[in-house]
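K.L.:
Below are structures written as structure tokens.
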Structure I
Amino acid sequence: MPSMNFNFPLLKPVRIILFPFSLLYLAAIIIRNWFYDKNILPSSSFALPVICVGNVAAGGTGKSPMVEYLLQQLGTQYKLATLSRGYKRKTKGYALANTSSTALEIGDEPMQFYQKFPHVAVAVGEERVLAVPQLLHDRPDTEAIILDDAFQHRAIKAGLNIVLTDYNNLYTRDWYLPTGDLRDERRSVQRADIVVVTKCAADLDDSKAYEIKKELALLPNQQLFFSSIRYGQLYHIIHGSNYQITNDVEVLLVTGIANPKPLKRLLTDVAGTYEQLVYTDHHIFTIDDLNEIRRRFEEMDTKHKIILTTEKDAVRLKKFEQELQALPFFVIPIEMRFLFDDDARFTALIGTFIKQFSASA
């Protein structure tokens, strides 16, 4: 059965009750960071450019679109690799994606990276400091590594840190788990080279951006960017045919992601009506889930109706290829878009880092 997201409004009082545990959690991460700051716990560096994409909050800030943006922008110039934890996969240890890999083996986000960028070396490993040498052994021609969701994993010292924060839940306004969503100290953001405020409205104006800039109060050496979400052309989950939503279409939205709110806002604007089946983030879909999706879809009393899911969910659903063939089951791709025409400035910063690192190596 679908599970309720912990940020659901009715559950917020429960999170407030857990406030004492937030204080214990905060104490633990302060002590841990102090050990790294004093070099009591070691951080390893590597002799090639390592770019870390992460956040200080739990889930939903847009790390995957950022990784994909980097792969898209840099993939034609450098031989890239990505390294992720492989969250909720059914395997352990290091693994390098190949043509027989599945989301169960390497995780949904790495599987998505591999399917969209087959020329990139996509690896997973819980112990990233051990996985990097194995990755370089398997792909010795690698010129740069992108660490996915590794900002708080300080055993590796990245050459460039990109920290994301959701416009609707800035880290400056958040609190620590389990009462809030912060999983690292706010001051940890000072280690970032670049901070990106994600999921902004596409028409964010200069005055609002300036207010946020003042609130974040970044260090002089840190660069601030703003980005929004852009959705692409719908395509069928199995055979890839395109589809255009119109205002007479009823949509059954199936999501197992941390924050489906932007997608729900889109459907409010473009679809007739929509219903939603909500699963936990990274949910592993079962045949019972598929039967529930089919039942809910059949109960929708309208002529024009489709099922819609995200790319991250799609890689966990494609194992039901035979069952999905005949259903109007579509996927909506997502990409990140920088606001204020800042794409060139961002890519220039990344390119400069790689070139300068390579020149000094």
Structure II
Amino acid sequence: MEATKKATIVDVARAAGVSVATVSRVVNGNYPVKSETRDRVQAAIEALQYVPNVQARELNMQRSSTIGVVVPGLYNMFFAEVIDGIEKAVRKEGFTLLLNCAQNDPELEMECIKTLVSRNVSGIIVISPNTQGMRETFYRRLVKRVPLVFINGYRRIPNVSYVTNDEALGTRQALEYLMELGHRRILFVRGDHSDSYTIKEEAYRSLMQEKKCFHEEDIVDIGEGNSIETVTAARNRLYDILPRTEATAIFCCNDLMATGAIKACKDRSLRIPDDMSIVGYDNITLASLIEPEITTMDQNMFQLGSNAAVVLVEMIHGGKSKRITLENTLIVRDSTGPRA
């Protein structure tokens, strides 16, 4: 059986009895067309199942309708919820997303961005970027070519827009909450390759030193922090540490790590929160689904994404860079309690 021939803009114009230019105006919505003419063209489009050629449209408009997004990983639901906020916001503006995963590798992050630039995207959003060393130079050059927004990026680069939660403040709030419950020795669990983890660690060090409770050995690096192995990695590291620590609470840089901490405590027959309190970060859906439910800092993930998208679209249309900071909210659940 022969495949049905794909309808062209010429076919639509012929069926509607109008010029190709008129069909283009209806499809692009960039020029007024009489309502009866528009109705005829729309009817022809539906009858012929015509799908506009996006590349040709972009050439005509001299602008891509695609926005690039670079995400560190796909296993942390935090990123999925941020992307949901981005996608819903850009769709309203007629843009689509092209998603690249950097797998928490700073070098691969740059390669992902180069790939997006080669595809002529109109702008790029980087979630939790790695901007140290030569990567900062890379971003300084990049932003001269394409509008750029960082979500939870903390190294200030001229002309880049930033949409963040104040993770330093959020970390401090979570730690102060634990201290109000009587906890003085608190483990800090982080991962590799993230400005976000470094910001949280700096806040932890500052507060614990201020309270004269700091111990270098209480900082625990589990390695990869946003992969499918994160829960297991956190569980394994803490399983080894728990028998010899004097800590009565654990602060984790994300909820996946906190889930691993809960598993380690259960495997060591420690009661939560009676023997050990645990705080996560992000408030992903998983935090309220496991037992016990995780006390965590809510980063307003959807709002992070939607705000970043709005700012990027403004920059694409000639707007200036912006810095937006959203509030953290402590969500108290069952994984924390007074020190015994």
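K.L.:
Given that FRET efficiency 1/(1 + (r/R0)^6) of positions 51 and 219 (r between Cβ atoms, R0 = 25 Å, to 0.05), derived from a single structure, equals 0.00, which label among I, II identifies that structure?
P.N.:
Checking each candidate, the match is II.
K.L.:
Can you tell which of I, II yields -10000 when helix-only ellipticity at 222 nm (-39500 (n - 2.57) for each DSSP H run of 4 or more, over all residues; to 500) is derived from it?
P.N.:
I
K.L.:
On to the next question. Going by volume of the Cα convex hull per residue in Å³, for residues 139-194 alone, which of structures I, II comes out largest?
P.N.:
Comparing I, II, the top value of volume of the Cα convex hull per residue in Å³, for residues 139-194 alone belongs to I.
K.L.:
As an exercise: distance in nm of label points 7 Å out along Cα→Cβ at positions 43 and 155, calculated from one structure in I, II, equals 6.1. Which structure is it?
P.N.:
II
K.L.:
Also, I was wondering about something else. If semi-axes √(5λ) of the Cα gyration tensor in Å is calculated from each of I, II, which structure is the one that comes out at 33, 25, 21?
P.N.:
Derived from the structure labelled I.
Values in this text are rule-based calculations from the coordinates and carry no lab data. In this text, all values refer to a predicted model and were calculated from it rather than measured experimentally. Cβ atoms are built from the backbone, for glycine too; each structure is taken alone.
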